[in-house]
Structure I
């Protein structure tokens with residue numbers, strides 16, 4: 001079997017078994033139950049090392065974009081490897097702190113920061129706010145002054161570059177909600193520099209997710225460096241360049257560049273244009289965790305039909321929404337192979353929606369009770385899970401060189417309504 005982790009041996013067949021970093025996925029499904037997310041710690045560390053190697057020898061910070069997977073054990077893994085974090089909510093900040101991460105190596109992104117979120121981030125001492133509008137600058141200034149603190153800011157600029165990705169995960173075009181328009185950026189920087197309580201420290205761009213070519217990054221970088229030169233011509237110093245994230249992974253036949261190749265190409269352009277003295281920051285998410293995880297699910301029923309054959313499993317769109325939301329193709333493999341011929345199946349879940357599917361037209365030899373693995377599920381899987389149809393969310397397990405650790409317990413049904421309240425009983429009416 002070809003590994004879905006390009007260049008890494010973490011997922012492979014050993015006999016009939018599909019094994020992730022020394023652990024049989026069929027056995028893990030039996031031990032911990034299903035649906036079950038399983039992640040390889042060593043695969044995450046290997047993906048991070050590609051960024052770190054390319055950035056070695058120059059001031060830099062890799063900030064893991066934790067919206068991709070915010071499990072505490074995942075955050076702990078990256079914190080121990082020297083990472084900072086890219087957060088988009090106060091809740092994510094609290095997760096960073098709970099996992100042992102350093103707020104002083106954390107950047108706060110997002111278009112809709114609330115005053116309370118800003119105050120908490122200032123109190124915790126985050127490295128920088130990636131600001132996305134002039135209105136946000138004004139509010140952040142007010143919050144910082146009231147708290148007697150200084151908010152370091154980097155403006156996220158929208159370079160109007162097409163990343164060639166799904167429209168739902170494109171973030172760098174004029175029609176997207178993110179960032180400050182390129183043509184308005186110099187004025188925004190001058191405004192930021194004039195406000196009390198703010199200190200301009202950098203510039204940021206992020207053009208999308210699941211990007212598989214270097215060219216869009218280079219186009220955005222050139223536009224950003226032009227802007228840095230224009231901003232500094234007004235006497236405003238730009239200390240760091242935040243080049244965002246968005247590097248794609250292989251789900252089927254995509255061939256994205258390696259992280260080291262992407263970073264090296266960007267550094268080459270930065271140095272050629274005379275900006276090599278600046279601190280470089282990256283915010284990778286999917287490329288660090290996507291291929292490090294799988295979703296294990298059990299086959300409940302087989303339902304052959306005249307038009308479609310349905311393989312009904314116990315995982316659903318509430319566990320993994322990417323196929324339903326983006327029509328995303330994700331490989332599905334039996335955790336333990338059978339020798340009989342395959343049939344073509346739509347792999348679907350029990351949720352009461354026709355959009356509840358994990359894979360269409362998959363050739364599988366499968367029987368009820370078998371377990372299947374949905375591959376490349378380490379990013380935007382569990383973090384987007386819900387309790388639709390009052391379904392408890394899955395358990396999560398981390399594997400590391402043959403050792404498996406439960407990192408999140410399966411939700412209990414009673415926990416789903418633990419915070420809810422019935423209406424008080426009606427008082428009897430007076431005669």
Structure II
């Protein structure tokens with residue numbers, strides 16, 4: 001559950017009126033609820049308590065250092081996919097020794113940096129990568145901790161761009177070859193320390209079946225590797241989905257009571273704990289979206305109303321450069337007026353100012369008939385919102401705000417035009 005709700009005719013985040021933030025900071029602006037993030041983290045840790053389970057927050061979902069600092073203070077580890085993300089964690093006060101480094105394209109510079117910072121483990125994606133890490137570790141006179149990402153060939157039943165667990169994806173090593181590859185590591189790569197095993201089948205999963213199927217498929221291999229190589233952990237990945245359609249209602253317990261089919265953290269834990277407990281391994285879980293997705297909204301202002309021959313348009317000041325999920329993933333976000341509307345709604349497209357036909361946040365959507373100057377809240381914007389933003393069309397990056405009870409703090413100032421071009425140079 002999250003902390004966004006209408007109160008006295010205006011939408012609030014925790015105890016702060018979103019209209020006040022929009023008035024003070026301007027729009028577009030991402031607004032995060034500290035309580036929502038911390039509550040979801042506590043719920044996940046409690047649900048997994050019967051296991052030796054450790055949360056490794058997927059930094060790519062939302063990488064603002066204030067968010068990372070919150071996670072670090074709660075003893076959370078981190079799942080990273082670049083040297084830049086590792087630097088962010090250190091800059092936010094996090095501990096690199098609880099970082100697992102994934103991704104198919106680690107550079108030599110990044111590998112050296114990660115080894116210098118004493119990360120917990122590299123999650124490797126190919127034999128060539130393992131040989132490169134072995135070479136670099138040898139030159140540095142250290143042993144590099146590694147795990148290999150096994151691809152269990154399980155269909156995650158999610159969007160094709162965020163499915164990662166089939167043999168048609170670029171990620172991981174096929175399950176039919178994983179035992180052979182671990183034997184090669186042990187025999188031919190003396191500068192590697194086999195620390196664990198990893199898998200991840202996709203993102204925004206809303207069914208238990210893919211998780212259970214993948215765990216059942218890989219469990220015998222994890223147990224075998226524990227016996228052969230003494231692995232200490234198995235990372236089962238992340239991907240637990242959130243509520244996008246029905247988001248505002250899902251902030252209330254009665255909504256959950258009326259939707260027993262929804263995947264909850266409790267159901268997830270109850271399904272996987274009996275499968276994982278007998279292994280006697282440390283279990284890593286890599287949630288990103290599940291911890292921050294419903295914890296933020298994007299505030300945007302309606303600029304114009306346009307009535308076309310075939311459609312109505314609400315033109316807003318947030319574009320696909322601010323939040324690209326609808327254009328890239330066909331992602332759905334609920335969009336609500338900050339000032340509560342009770343009159344008749346309208347069917348319209350909500351579109352941004354970017355010079356692209358794909359610049360929309362909603363199409364053929366029944367929404368409140370807002371007028372120019374009214375502020376809208378695009379919900380469930382915490383994951384892959386700001387972290388995937390760009391300055392396309394030379395639009396400065398949005399501001400970010402963190403709400404904590406009845407107080408709020410700017411955690412990223414709105415980018416200025418001067419900052420946007422600061423690193424550009426004219427040739428001499």
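Tell me which structure, out of I, II, gives 25.6 once mean count of other Cβ atoms within 10 Å over residues 64-71 is calculated. Source structure: I. Given a computed value of 56, 24, 17 for Cα extents along the principal axes in Å, for residues 184-279 alone, which structure among I, II does it belong to? For Cα extents along the principal axes in Å, for residues 184-279 alone, the value 56, 24, 17 is produced by structure II.
All of the numbers you see were taken from the coordinates with simple rules; none came from a lab. These figures come from a predicted structure and were not determined experimentally. Cβ atoms are built from the backbone, for glycine too; each structure is taken alone.
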